[in-house]
Structure P
Amino acid sequence: MTEEARNDLAPHGVLRAGINEGNQVLVSARSLDGGPDGVAPALAAELAGRLGVPLQLVPYPSPGVLGDRAGANEWDIALLAADPARATAMDFTSPYAELPVTYLAHAGSGITSPAAADQPGQIIVATRGSAYALWLEAHLVQATLVRPGSAAEARELFAAHEDYLLAGLASSLAGAARQIPGTLVLPGHFMTARQAFACPPGHPAGLAFLQAFVTEAITSGLVAGLTDRFGVGQGLNVAPVPE
């Protein structure tokens, strides 16, 4: 199975891992050479070791760009949030981590909970291609969704309009609240970003190996240990062991 998986996941003799640098929980540090580091790159390195091949990280500025490059032969696996909208272009494992997603609001907005956000006239800003933007596209009924191309653009748009809401990972929004006066993170969450491994369709041995790796990474405490190592335990919940 390992040889079949190696052929599926590292056909060029190296594991090319697509990394979403826009996720500041899972990519929370920089390596000595300036590359991405954190829980996701460390998991990719562990996987490469299990396969017995070198690792090449392929960073992308956002999950949307990473997902859009599926089929471009730039990466062999990807670490990003699983979503039905992406499942036509890649196969996902079960999640290894779950990240709560909520809104940042201006203090005078009158919105006090995520459940109250979907109302007529409400503008919600979410980075295009993010797991939460895809979720909102499918679930919003009354509010209007605006999708800038980057997290920085989303924050700027939100900051300029006191009646807008900004969707994002709860931990990232806490940092944004410290930078934008008069804002607060709404308690609770409206969804969780289910972080998983992905590979191109049609690689059953590779997908099975990835799924076994995710299960072992959860049960062995590897994911929990990495969250402690990188100090991101407040923004990340280790996913339940898959059934």
Structure Q
Amino acid sequence: MEDSTLLEVKDLYVSYGHVQALKGVSLRVNRGEIVVLIGANGAGKSTLLETILGINTPQRGDIIFEQRSIAGISADKNVRDGIFLVPEGRGVFAGMTVLDNLLLGAHHNMKNVKEHLERVFEWFPVLAERKNQIARTLSGGERQMLSIGRALMSSPKLIMIDEPSIGLAPIIVNEIFDILVNLNKKGYTILLSEQNANKALKFAHRGYVLETGKLALEGRAEELREDPRVREAYLGV
């Protein structure tokens, strides 16, 4: 495996009881990339991200992170080793303050917490302004910023984000994707799932299309945007 490869998924199979959620999925994420998973609801995008993190145990296949297998490793250990998942629906602790939500992101490594917190507040000024505010009172976009900020508190090598635009107004979606691009420019590697294929493929380097648990297409983002199958099924043209 090349040194530039941060994550490699090999022929992954995952099931929930009798339901086969992933059927031989393979993908690669290089360091410094934004890679997007696109597909309809039920395609297996969330299952794939959760399995990489360690929430699900694969039946077959392997997951290689930094040149070692992590298939079946617990999510807590994978977080400590540099993988963080921002779940669909933001996943903030609604009854806690913004600050306490952020500190939870660093629970496994408090050594550089002050430095990380200053960086998050620099990149997300609204979180600094509202650090003592209860999370449930934030807007949807602010909650998404909080969930991304919490990920940054963990010193991640790979940030995975599940459906970052869901439920947000178009202007806020643009803001969230601008944030992801800026984080990528600062050196963060990002793997995200997204139903808004048109938006995601404008910002990503490469993409994978999942259909009912199988890999249907893969390629550079600009190539997928021009692929007639993607345009018809996901771009509405």
Structure R
Amino acid sequence: MNDRVRLRIRFSKLGKIRWTSHRDLARMWERAFRRVDLPLAYSEGFTPRPRVSFGLALPTGHESVAEFLDVELTGIEGVDLAALGTRLSAALPVGVDATAVAVLAPGSPSLQEDVTSCSWRWTAAAAEGAERPQLEEVRLRVASVLAAPSTPIARNRKGVERVEDIRPGILGLEVVEESEDGVVLSAELAAAPRAVRPADVIAALGPGLEERHVRRTNQWILRHGARREPLDVAPDDAPAVPHALERAS
């Protein structure tokens, strides 16, 4: 038991695979781990399962270059960590690529406990029956949201609709550029204590808009007041994964 090691893996989910459910994605990873012969640790009980835990859920249909999972091994003797990402990517479906691997320090918090916010990029496009949004109009709406002391929106939780203030969870929001089908936005949104997602921001920006081409670009944790990614090997900015983008296209 003392020899067990936890690995943290950053991975991308791009292209058509974005429509895969979280449960199916978990099965893909379990198969990939077996194909590369990782010495997986298993849970106890009548139906032992590999000890794999994922980070924050990614809504079906959204892309990401900053997904994370932790996997527990019985040991790492004979495991080539430098080559593991490449081997796992080859064992995974097109659109899912392991972009970084690192050993976690003993006692490290779980991803669910640790991630405080996420960075996102998406297009604010015209909703059905609405006119295409104009750049300056969206700029004004964004400025209005950022200047407001509160931003109440209706949210449905477990079949019950409630009005909630999402303004504290909008940590950053800006207009990036105009695109073919709308206006590109980027934002940093809180993941705790209550998560805010791009769909919530779209609702806050007012009628006539819908989200398209949503991509999570970073997840963030806090250490001694400083923001950083959940892997020490990760850069400060969104990771460059040209091989993943090429595989997904």
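Bear in mind these aren't lab numbers, they're just calculated from the coordinates by the rules spelled out. Bear in mind that the values here come from a model prediction, so they are computed numbers and not experimental data.
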#### Entry: Which entry (P, Q, R) yields the derived value -0.98, -1.12 for log10 I(q)/I(0) by the Debye sum over Cα atoms at q = 0.25, 0.29 Å⁻¹, for residues 85-124 alone
Q
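Matching task: 17.3, 50 is the computed value of Rg and Dmax of the Cα atoms in Å. Pick the structure from P, Q, R. Can you show the working numbers first?
Working: P: 18.2, 59; Q: 17.3, 50; R: 19.6, 61.
Here the read-out was taken from Q.
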